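Asker: Listed after this line are the structures, all set down as structure tokens.
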Structure P
Amino acid sequence: MSNNGNEIPLRCDVPESRLRSFANALQISDTFFPVGMFNFSHGLESYVQEEMVKNADDIFVLLDDILSHQIAPADCVALANGYRAAEQSDLNTILLLDEMLYAMKLSFENRECSVKTGKCLLTNILLIAPDNLIIRDFNEKVCAGASPGNYAVVLGLSGYLLEIACTEVMMIELYSFCVSFVSAAMKLVKIDHYTAVKIINDLQPLLVDLIKKHIHKVPDEMYSCAPLVDIMSIRHEQATVRMFLS
């Protein structure tokens, strides 16, 4: 495109490497990518059974709470530090982060969700980048039972290997959680697709703020504090009828 003979840059004029990293980001965040996230309601099922969540407004408030007090300060901090550790080929720090994050997930179902999806992601990333030393070493530790293999930690390593910016990998973590949660809500609370889209769209400013707030935090600043969410997850473990694994 030209204007009086001068070239005007178009948005499509981006480096090929940027396009490849964007394609990688799309692939690992796509529901088609087999990590099993959509088998979990993240405690929502118990909230619905207890009639504490009944509509879209309730879903928005609960999701905001979980993102702000569990996923961002724990999973996203582990992810960002895992990303930086992968840059430095620092396996010991990655293993430490994996153990710390696992310990912060108080209910069995939350740990199971994190580890099952993490191991699935790890398996798929090994197909994409089989020769990378850090991911192979970490996988050996996970397979040997020496490290749990949490999803957020694996996602941080994967983002680095696939040359996706750390901020974008954190957005994948937060956005994927939102989609998984709202997808469960569509079945449990019977909201429609348009409502689901609006909930996720309205949460976007929060996701950006959470990334900016937590991206530079060190491992010692990790925390998870949403007691009622943990209680509801524990109640779900004891439920006789369950639609989801968490």
Structure Q
Amino acid sequence: MQEAISPDRNRLLAALSRQSRQRIFPALRRVDLPLGFVLHEALEPITEVYFPVDGIVSLLSFTKAGETAEICVVGSEGFVDTAVVLGADRTLCRAIAQSAGSAYCMSAADFRREFKRNAELRAVTLGYLHSLMTQIMQSVICNRHHTILQQLARWLLMSLDRLPGNELHMTQELISAMLGVRREGVTEAARKLKAAGVIDYRRGHITVLDRPRLEQLCCECYAVVEAESGQFASRDHGR
């Protein structure tokens, strides 16, 4: 029997005081997030809020032609979907499990009620929202001004930070969809990283062999996002 993972493995929930956790945890239920699981679709009502405890969730935006690009990634540091904090009941993004894992979820209605009456929860979630906005804004800069190799390096590092090991299960086709670039560009960038001894890969499986070198090859965008995430994690949220 698989050992149960506590909700406080989610760092946002763990940042709450014991009193707040005692109010919120009874409303949570654990759910599996298999690879490719859609937490919610674009433009459809958000009925549940998810707090990942392992794995990665990607938020994807689409064009009318069906082209995709990843807006941001969420792991155990946050929750999906922040639109409920802003008073919305739907978003333009699809939330999908990029890496298999699990999460705790509660109804969006319960979350909204608790958000309104719990000042501590508001402080924590709004602080996380600022961190997430930093990630989104830096991704825009990166996708516009940096090479595909740099974008791939950033994406790999951000994914590794949200996983327990140095391996990712992801095809180049899916990575190209996440980055919003042609598959050929991802293939060439991955080939260069492999030739440099930074990664090894076969279809659907990437292993990072030299993280320090990967960080050197990455642009400054990764460091900017992670610095803001670190500041959020270290803040006193009024506990």
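What follows draws every value from the coordinates through simple rules; no lab data is involved. Here the structure is a predicted model, which is why all the values come from computation and not from measurement. Cβ atoms are built from the backbone, for glycine too; each structure is taken alone.
Asker: Figure out for me which of the structures P, Q the number 53, 40, 38 belongs to, where Cα extents along the principal axes in Å was derived from the coordinates.
Answerer: That value comes from structure Q.
Asker: Can you spot which of P, Q the value 16.0 was calculated from, given it is Kirkwood radius over Cα pairs in Å, for residues 66-185 alone?
Answerer: Of the options listed, only Q reproduces it.
Asker: Once FRET efficiency 1/(1 + (r/R0)^6) of positions 50 and 154 (r between Cβ atoms, R0 = 25 Å, to 0.05) is calculated for all of P, Q, which comes out largest?
Answerer: Largest one: structure Q.
Asker: Same structure again: By the measure mean count of other Cβ atoms within 10 Å over residues 106-113, tell me the structure among P, Q with the highest figure.
Answerer: When mean count of other Cβ atoms within 10 Å over residues 106-113 is computed for each of P, Q, structure P gives the biggest number.
Asker: Also: Starting from the value -20500: which structure in P, Q was helix-only ellipticity at 222 nm (-39500 (n - 2.57) for each DSSP H run of 4 or more, over all residues; to 500) calculated from?
Answerer: Computing helix-only ellipticity at 222 nm (-39500 (n - 2.57) for each DSSP H run of 4 or more, over all residues; to 500) on every structure in P, Q gives -20500 only for P.
Asker: Looking just at relative contact order in percent (Cα under 8 Å, 6 or more apart), which of the labels P, Q belongs to the structure with the highest value?
Answerer: Structure P comes out on top.
Asker: When distance in nm of label points 7 Å out along Cα→Cβ at positions 26 and 226 is computed for each of P, Q, which one produces 3.0?
Answerer: P
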